[in-house]
Structure 1
Amino acid sequence: MADAAITVEGAHKKYGGTQALSGLDLLVARGTVHGVLGPNGAGKTTLVRILSTLLRPDGGRVEVAGHDVLTEAREVRLRIGLLGQHAALDEELSGRQNLDMFGRLHHLGARHARVRADELLARFDLADTGRKAVRHYSGGMRRRLDLAASLITDPEVLFLDEPTTGLDPRGRTEVWAAVRSLVGGGTTVLLTTQYLEEADQLADRVCVVDRGRVVADGTPDELKAATGGDRIDVVLRHAGQLGAAVALLPVPAEGVRVDPDRRLLSAPVTDRMAALSGVVRALEAAGIEAEDVALRRPTLDEVFLHLTGDDERTREAA
């Protein structure tokens, strides 16, 4: 693809006897957010390390911003930013001092580094806290400052490796808003995350990685549709009526999920509105009381479990 920001073809990486990547393929369009999901040990972090030139692949072709990570590593580094799982900030310095330091480390002149620090503080709504020591920042503020530091050189491609791990809901929302702003300005973002909601909120496309390969790739809606399409969920007032209600749903009984603890029935449907009205009428006619009847699409959590399995796999994180 001519407008690809990231191209990975048949990437392999092995640590001792562990195959971290097994012929992984990935294509990321410029100016988009591409989410990478997968269980621990699937190869997500290994992929980010290779893309950011911190690790050499054993085989395959890997290009970032049009440059090969092996033969043009310096050109790649000039065009990328990386936000790892742990903040890389000096707690004793202020936000402005941290950004100024990162600017100098990237060989910006003193004046240019100060100007860039002020620009980024304003961009991430941190201008009023620029002189406060980072140790006094909230979790969301720290992560936004860390994100700002990764943008000192205004990179074409930004790698976010589980950027909201450990943040409370407010902090996560702050980081999400910052990422949306970046993409609106033309930055390409590759996002690895354990939060399915995060990928649903941010990603234009999502790939699911398992055992070192991409097992599914598409928009969030495409992946949800491939998992089974729409479902109808019925919550009954009385758990004792679950058995009778199963027979009223428009699918064979073996296709209905039953959760007695939640008094919930869930079944796949094709014609959304016909199924909804038909189930409501059938329940009323049978004298079965429902507390809630709703149509929904599968969640990314269900996509994830469907594609990778819900068994407990104890593998070393890659």
Structure 2
Amino acid sequence: MTPSANGAVHGHGGGLTFRASLTEAMDGLLRGDPRVLILGEDVLDPYGGAFKVTRGLSDRYPGRVLATPVSEAAIIGTATGLAIGGLRPIAEVMFGDFLLLAADELINHAAKFRAMYHEQVTVPLVVRAPAGGGRAYGPTHSQSLEKHFLGVPGLKVVAPTHLHDPGALLRAAVADPDPVLFVEHKLLYPLELRPSEQRGTPYPTATVRAGDGDPGVIIFAYGGGVRWCLPAMSRLAEAGVSSTLCLPSRIDRFEPWTWWDLAGRPPAAVLVEEGTAGHGWTAEVAAQLAEAGDAPSIRRVTGADDIIPAAGHLEDAMLPSAEAVVAAALALVR
């Protein structure tokens, strides 16, 4: 696989891909549980969704995969009602950018109904949302907006990578009694799954180690950030710096100091996030590490605080990169 500057991967081998893992999981869920429904825009065959994750499912399960009007508020509102009624809906929002059109339904309704109705109802809703840049889709189709949903009581946010098992995570989300926002980075869809060490259930954290000797740096990232971190780790190892990559699949309520301790308390931590720097996931991780006391030195690598341009080369310039991750790590350890 050959990555471009923005981390896009051109071509893959014959193993199970990130996309196929999700499709197979939904196939099994539809086959095995009559409560499961899929709904969203253009999810029917032969199109099978904007990123082809639902392709083949409506033909195999007629009446269980439902096309909706172009209204994210209606999609999430309807799915919330179905979940309250005892079903297990999987709602697809075509682009993660459009989640804001359904923020009221997700944040002020689905996430709160369990508490508002004194635990008499649950909302087992999964909202799938392709997110992130790297494909030159322009300002309103390339954002990483999941930080706006972190910290919402009652809402879980899950962001798998190809180092996790995306299908297993989706099955766990469908089984969850509370709503789950399931963020899928667009550039991960063609990647083959790559086994790694994982701890925790039902939403495990994956870790990867590179280099020899005592740990020099720990890298925290999630979702699409993996595409810069893995090549950065190889380059750091060549420079004599060992590293550990920590990739939580559940990115809300994440406790980084636990993983820093397990990694051997390396003196440096690099935090990677594709979204803009301000008030994001990396800021929360940095705060938690600092509050732990004997904290590592910290650098953040994020997207620029600007609107994503449509031109590919300009988009590349404002996104993180493997070079930026390496530079941040070396600045801390040397």
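The numbers here are math on the coordinates, done by the rules we state, and not lab data. Here the structure is a predicted model, which means the values were calculated and not measured. Cβ atoms are built from the backbone, for glycine too; each structure is taken alone.
General observations
- If FRET efficiency 1/(1 + (r/R0)^6) of positions 22 and 110 (r between Cβ atoms, R0 = 25 Å, to 0.05) is computed and equals 0.00, the structure in 1, 2: 1
- Among candidates 1, 2, the computation of Cα extents along the principal axes in Å, for residues 222-277 alone that gave 36, 22, 19 used structure 1.
- Label whose coordinates, when Cα extents along the principal axes in Å, for residues 94-133 alone is calculated, return 26, 18, 12 (choices 1, 2): 1
- Read-out distance in nm of label points 7 Å out along Cα→Cβ at positions 38 and 238, computed value 5.1, structure in 1, 2: 1
- Distance in nm of label points 7 Å out along Cα→Cβ at positions 142 and 182 derived as 2.8 - corresponding label from 1, 2: 2
- Value 20.2, calculated as Kirkwood radius over Cα pairs in Å, assigned to which of 1, 2: 2
- Winner on relative contact order in percent (Cα under 8 Å, 6 or more apart) once structures 1, 2 are ranked, highest first: 1
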